[in-house]
Structure 1
Amino acid sequence: MLPYPQIDPVAVAIGPLQIHWYGLMYLVGIGGAWLLASRRLNRFDPTWTKEKLSDLIFWLAMGVIVGGRLGYVLFYDLSAYIANPLLIFEVWKGGMAFHGGFVGVMVAAWWFGRRNGKSFFELMDFVAPLVPIGLGAGRIGNFINAELWGKPTDVPWAMVFPPFSDPAQLARHPSQLYQFALEGVALFIILNIYARKPRPTMAVSGMFALFYGIFRFIVEFVRVPDAQLGYLAWGWVTMGQILSLPMIIAGLGLIWLAYKRAPAATKAAV
């Protein structure tokens, strides 16, 4: 069994002002996405300036934050937020849903693309390889917060999370680290290797949806579902799996459609 590193969720405290690691992980994701996008900007559109890229990243970040929070409220704990709407603003405590953030990013990309002469999938293909940076950073934030841990296990790398998080004090799967490795590291490698060569429009977006959906669906088998929801069917189906299954199907559909519509020259380059 591995010891859980005792990391204070508050990174910096200056009087009443507290800066949480969870919030800093969002800055890591946004900053990392901007740096990677700036390196690829000329290949995407040589006429775009760094200022326009900054505008894009800003609106995508707003999509992540607003969509992620509203997604959690709607999909995971609606009754609690109806009882106390001010909880919606306590984002430093966690409670962000990837699938809601994904919808927020799509809305932001559609809106920004319409105003800047880019199609929805042109922007999504450009953005998709950037997203795993934020996903990986977010899972590290979950780990520091000692939240979203996994089921009890006797694997050698199991961890006992702090009593405030897990009163039962059981050795558990560190599922946050599994998601960091899959949704962050593995997905980043897959998408960035795949996107190095010219691909038909929609293909990169399809690869993102497919592999994120697969990785999330798998990890849900060892991750404890949110207490207020539990398992939704057959004693093992979780909300995360229900929301990931359409992504897998959509990803396969987008890849198939992308190559079906692609010119022969593009297909030959794959």
Structure 2
Amino acid sequence: MRGWIYVHTLSPILFQLGPLRIGWYGLMYALSFLLGYLLLQRQARRPGCPISEEQVPNLVTYIILGVVLGGRLGWVVFYGGLPYLEEPWRILETWKGGMSFHGGLLGVLFALWLYARRQRAPLLKVGDTVIVYVPLGLFFGRIGNFINGELYGKPTDGTWGVVFPTDRLGVPRHPSQLYEALLEGLLIFIALAVLKRRVPRDGMQPAAFLLLYGLARTAVEFVRLPDADIGYLWGFLTMGMLLSLPMAIAGLGWVVYILARPAAAGR
């Protein structure tokens, strides 16, 4: 540390056994799924939960597949571009390129729909139960991005910030990963928890999540560097904004629709 400047020296590798490398980013994914599993098990024991305790492992398996497959395919579609159309087998090269949150979210939504359909459970109630824990996964994922020294932000005024080892300029930058961990992770988790108690209406959790995530991600995009292969789409518009603004608009419309309807009796 030098004043308000932090020189990033964290290693993305947690430990190595011969050729086997265990990275912090993978650990963060594992912690997210484990914590989600434990919290869903606890939630399933409460009266009125649409998910039985016995079905939690099943549901978590659906969610893991949705996150991994949706996240990878989303990255290929939104960020990978033409090379993956010409050589589609490169989709399997997960060590080249990464994961897309927006793709992962679509994967999770599809997984919840498939689970609810097969279990004949009310989809909105399942969504209300599960979505509240998604921000915790976002929190751990962004911490993993910070440890990896990736997805950092624009240069600061030089009196504060983080110097990342992969930055060729070597200047203090906004730690946008930490901004996202705070805004998209902890704050949205708290907001959804409060809404769950004070506005217990079917569909409110996923609706509020779409609105809040869309706003938080769009705000951070102003200080986060766009992907090098894509850059700015138009003016200050980034791919992250292009994907997040419709989420915020859809979420706002959904929230207004829910609040405009009469509350269900007994709620």
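Taken together, the values in this text are just the output of simple stated rules run on the coordinates, not laboratory data. Keep in mind that this is a model prediction, so the values were computed, not measured. Cβ atoms are built from the backbone, for glycine too; each structure is taken alone.
Calculating distance in nm of label points 7 Å out along Cα→Cβ at positions 80 and 232 for structures 1, 2 picks out 2 as the one with the greatest value. With respect to distance in nm of label points 7 Å out along Cα→Cβ at positions 16 and 168, the largest value across structures 1, 2 is given by 1.
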